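Dropping the structures in below, format is structure tokens.
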Structure 1
Amino acid sequence: MYNFPLQGAVADIKNLTLIQIWRKYTPDVRLAYEMHDSLKLQIRKGPRLEEIKEGITLIAEQVWEVNGMHLSIPVETKERG
């Protein structure tokens with residue numbers, strides 16, 4: 001079996017993104033769960049909510065170089081009651 005290099009790179013990007021978010025926003029953000037290639041984060045409600053959402057988006061959508069290609073992974077945010 002052969003693991004496609006881009007597949008491994010995306011897994012690395014996901015992990016590095018989580019580390020950056022954890023370092024910058026703990027204890028206000030926590031990983032609720034992940035499914036396949038999707039991460040669900042919970043952000044503590046408070047005066048920094050919008051700032052943290054914007055910061056997470058910037059971290060998650062940063063440009064990565066993978067095998068000479070530049071890619072950015074889009075982020076979708078939803079707010080629950």
Structure 2
Amino acid sequence: MLSAGRSVRLAVPERLSVIGFDNTTMAQSEFVGLSTVDYPRQEVGERVLSLLQDRITDPDAAPREIRLAPRLITRTTTAPPAAV
């Protein structure tokens with residue numbers, strides 16, 4: 001998306017804001033500076049392991065829903081909308 005916007009001369013973030021998901025190493029680089037949605041990977045892994053252990057112990061247990069809060073990390077690819 002960044003390169004597509006630049007190819008049609010849309011200034012990022014002045015005219016086009018871009019956001020990603022996962023907070024990859026590339027997104028964190030100074031060259032890219034991609035705003036991103038990050039999530040607690042460690043906690044996701046711990047919860048998955050716990051759910052798997054519970055399922056092995058009791059295969060007939062009711063399914064459970066777990067929600068973890070993502071975090072928005074703003075960098076150089078996003079800006080507030082321009083005033084109209």
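As an exercise: distance in nm of label points 7 Å out along Cα→Cβ at positions 30 and 46, calculated from one structure in 1, 2, equals 3.4. Which structure is it? It must be structure 2, since only it matches. When distance in nm of label points 7 Å out along Cα→Cβ at positions 22 and 38 is calculated for each of structures 1, 2, structure 1 comes out greatest.
One of 1, 2 was used to compute Rg and Dmax of the Cα atoms in Å, and the answer was 19.0, 59. Which one was it? It was calculated from structure 2. So relative contact order in percent (Cα under 8 Å, 6 or more apart), computed for just one structure, reads 20; which one of 1, 2 is that? Answer by label: 1. Given -13500 as the derived value for helix-only ellipticity at 222 nm (-39500 (n - 2.57) for each DSSP H run of 4 or more, over all residues; to 500), which of the supplied structures 1, 2 does it correspond to? Value -13500 for helix-only ellipticity at 222 nm (-39500 (n - 2.57) for each DSSP H run of 4 or more, over all residues; to 500) corresponds to 1 out of 1, 2.
Quick check on the output: 1.9 is distance in nm of label points 7 Å out along Cα→Cβ at positions 14 and 62, derived from one of 1, 2. Which one produced it? The read-out comes from structure 1.
Readers should treat all values here as calculations from the given coordinates under stated rules, not as data from a laboratory. Keep in mind the model is a prediction, meaning the values are calculated, not measured. Cβ atoms are built from the backbone, for glycine too; each structure is taken alone.
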